[in-house]
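Next up: some structures, all given as structure tokens.
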Structure P
Amino acid sequence: MRKLFSFLLVLSTTFSLAAETNVPFKRTEDVIYGRKFGTALTLDVFQPEKANGFGVLFMVSGGFFSSHDAISAGTYKPLLERGYTVFAVVHGSQPKFTISEIEQDIHRATRFVRHNAARFGVNPDHLGITGGSAGGHLSLTMGTQGAKGNPDAKDPIEKESSAIQAVACFYPPTDFLNWGKAGEDGVGFGPTAQFQPAFGPRNATAEGRQILGKEISPLYFVTSNMAPTLVIHGDADRLVPLYQAEIFKKRCEEMGAPYKLIVREGKDHGWPGMDADMKLFADWFDEHLRGIKEAK
């Protein structure tokens, strides 16, 4: 657990390159978006002084472990500068919760933000999502599998859609069944064994891993109408190989899905200067959420 928490803190620090941001904003901490087995699920809301009326969910996740302590205002500076309201989402963590269960937290968080759009001053019909590594996976999951709400639900939040309108993320896992090459099993086995608890008991057998792998891999849910997606990935990544982004690109091309891949030469799982890449994410959201075609 300590190793996973350290990984998440390093990821957050790499993103931000600074502890704070000089962009004026209001931060509302520990907003409860749901409950799980009596435990509150929370998010922090960062509202810039000059808000543009659009929201982006940031997945606070590394190794499918999430912590409020890893939330960093500096990480979101490029988004806040453009006026985006940022929702830093903390989800249930492994080893207690599996990836499948964690994904449900993100559906819930998206529905919560959409239901409370007026409260936070954002457009409910144009929400973006971002993150890196496990947070990138969760972002892709929502971009490919956001779903309609349940009209018969007693909870009004569950009546809302969890669909996302734009995705921009760093080095996400896309296909656990083909990790670094075709046929390489990454369902908590081999390359991803260090994160085994996140996959749950079904990864105990080859058959179980095959079934689970398809369920949790965004690649198998790509459609022509998925949310426009930007991925930035280093070609020297030793944790999530570039192969993951490349096979996702191929599937998107086959399906006619809107996808852009930017490869960073010689970069591993995180690199100095990612704040500049976050500006590219802001450009992406400007185009696909706000309809501004020319990047700033």
Structure Q
Amino acid sequence: MKAGTRHALTGLLWISPWLVGFAAFMLLPIAMSLYYSLTDYPLLEPPLFIGGGNYARMLTDEAFHKTLINTLIYAGASIPLSTALALGIAALLNRKMRLGGFFQAAVFVPTLVPMVAAAMVWMWLFNGEYGLINRLLGVVGVRGPNWLLDRHWAMPALIIMSLWGVGQAVVLYLAALKDVPEQLYEAADLDGMGPVRRFFNVTLPMISPVVLFNVITLTIGTFQVFAIPWIIFQKDKGGPGQSGYFYTMYLYDNAFTYGQMGYANALAWVQLLIILGLTALMFALSRRFVHYRAA
């Protein structure tokens, strides 16, 4: 046996536990999910192959259209707001200040709170009669809406809740901001740039790879939003007018409430394709808007 072949076999032997685990817990479930998406599978009976029937069904499924539109609206508002808020907080924390470490920890700690506990807190905050948010609005003479029981305000309430978890992005932005060379800021000052121009012409291009990473992770997370709206609206199927009924919630209902596992798997594959398509689009746009430092 040649030395190169022996070394290759030795390497495969060492990584064989990982290969076996990857095949058993990743490749096999993926293959099974793809097969089930092509079947009528009511869980308690064997799957019946129907080809692309589940995918064709989505074209006329009003609930699918509703949840997809809700998810797109949620993502379209939550992603830019979260990004802007995280950048703003990171820029403030990047300044030299007393108790800077305390404020950084205070911003990050909410990301450690379990989602169930966070959902319960937000349900109290957005309570139309006794909630703290409406009480604060009342102080300035504004009558707050019944947030979670009004179909016009349920979605804005959920978008506001999504801003609760910006702490992780703030930490990443803060690390990127500290890595921007001071020489660039000195050159910007010599050119007479103000704070706003300096941010958009120096700071933002230098941290743009981190912005791209955070936007991609936000996109994946928002298209899989489930826990908080499920806890809040579990008795009312997405809240008033199903305004808080999202794609993953509909997928879950098909799988475990309606027992339509085949259709649920088809929904999961469409969700995957949407996320992959958006990620590919962002990478394509990054060639123009994201700047990487030369090695």
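Only the coordinates and a few stated rules stand behind these numbers; no lab work does. Bear in mind the structure is a predicted one, so any value in this text is a computation, not a measurement. Cβ atoms are built from the backbone, for glycine too; each structure is taken alone.
Structures P, Q were shown, and distance in nm of label points 7 Å out along Cα→Cβ at positions 144 and 192 at 1.1 was computed from P. Which structure, out of P, Q, was Rg/Rh (Cα atoms, Kirkwood Rh), for residues 80-231 alone derived from, given a value of 1.05? Checking each candidate, the match is Q. When helix-only ellipticity at 222 nm (-39500 (n - 2.57) for each DSSP H run of 4 or more, over all residues; to 500) is computed across structures P, Q, the figure -20500 traces back to Q.
Tell me which of P, Q gives 26.5 when you compute mean count of other Cβ atoms within 10 Å over residues 56-63. This figure was derived from P.
Source structure of the calculated read-out (distance in nm of label points 7 Å out along Cα→Cβ at positions 112 and 280, 4.0) within P, Q: Q.
Here Rg and Dmax of the Cα atoms in Å was calculated and came to 24.0, 85; which of the structures P, Q was it taken from?
Q
Across the set P, Q, relative contact order in percent (Cα under 8 Å, 6 or more apart) reaches its highest value in structure Q.
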